[in-house]
Structure I
């Protein structure tokens, strides 16, 4: 018989795996809007981040996100990917956590907050790397993408969360 700690560790490991698989899958999807939104992605791994946040809380979600960022950065290549993932991922997690604490936002709204914060984090990191704050002027374009991607991720979470709660793996 498995202990509660063992079940939770297995569940967290599965969440990291799912997140990493979604991240790798997303790298295979061509971006038809690369001219307008270079580097923009759907953020499929954020499905797992939001599901974990809603069901496990900040601490465990932080663990899952950290392991996913490290592993995906190993697969992605340059160190800059790690820096962008840290800036975007952690700021996104903080934004979504705060959004869930207000009870003002649905899963879709929380996801949009996360997408916006992710883009802000990445643009701030880009500004630090190139030592030019004008990179932030790209934000209005990215906000439009954030609304679209955040809405999509939130809708997926709305459908996936009841299934996850029925399983009670954690």
Structure II
């Protein structure tokens, strides 16, 4: 079941969900709107290699915006830092973003119980489009879980995305054994 606005507020009051900064106007009927921060990154060497760290170039979106180009994967990050201690968070793009031809995640829309960080976005587009820091980019939806958690994400050995960062975090696939 998806949490309603009232249940999201109750969970925030209990500390089971943390959203920082939190602004009541971003709370929808059953979701919370998140915003694009000013930091983007792109991979700089190709082909990418799943067994090695892949270098990225970080840059800031200027005040006049930045034009995304089709065929390029941009890593972005949310303004909002979140923690989820008793629910499964899902990040989906806002319909207004989708209608502009922007995808905000390739495969990583689901978070884990215990995820405590900003969300890295895997941004791609259909047409060239100008984006801006601070624009609404997605919405968090929270699902109830069934059962006890053995190990929260932030305390799980091998969890690759626990380092707090204000910038997008590139793929850490190379840390897996395969």
| request: Give the label, chosen from I, II, of the structure having the highest value of distance in nm of label points 7 Å out along Cα→Cβ at positions 106 and 122. | output: I
| Comparison of I, II by mean count of other Cβ atoms within 10 Å over residues 66-73 - largest value held by | I
| When distance in nm of label points 7 Å out along Cα→Cβ at positions 26 and 42 is computed for each of I, II, the largest belongs to | II
| note | When relative contact order in percent (Cα under 8 Å, 6 or more apart) is calculated for structures I, II, the one with the largest value is II
| field | Answer label among I, II for the case where P(r) over Cα pairs in 10 Å bins from 0, in percent, for residues 90-153 alone, calculated from the coordinates, equals 18, 46, 24, 11, 2 | value | II
| With mean count of other Cβ atoms within 10 Å over residues 58-65 derived as 18.5, matching label from I, II | I
| Where does the value 17.6 come from, among I, II, when mean count of other Cβ atoms within 10 Å over residues 10-17 is the thing being computed? | I
| note | Value 56, 36, 27 of Cα extents along the principal axes in Å was derived from the coordinates of, among I, II, structure I
| request: For distance in nm of label points 7 Å out along Cα→Cβ at positions 18 and 50, the calculated result is 1.4, so let me know which of I, II that is. | output: I
| message | With helix-only ellipticity at 222 nm (-39500 (n - 2.57) for each DSSP H run of 4 or more, over all residues; to 500) coming out at -2000, pick the structure among I, II it was computed from. | response | II
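Throughout, read-outs are computed from the coordinates displayed, never taken from laboratory work. As the structure is a prediction and not an experimental result, all values here were calculated from the model. Cβ atoms are built from the backbone, for glycine too; each structure is taken alone.
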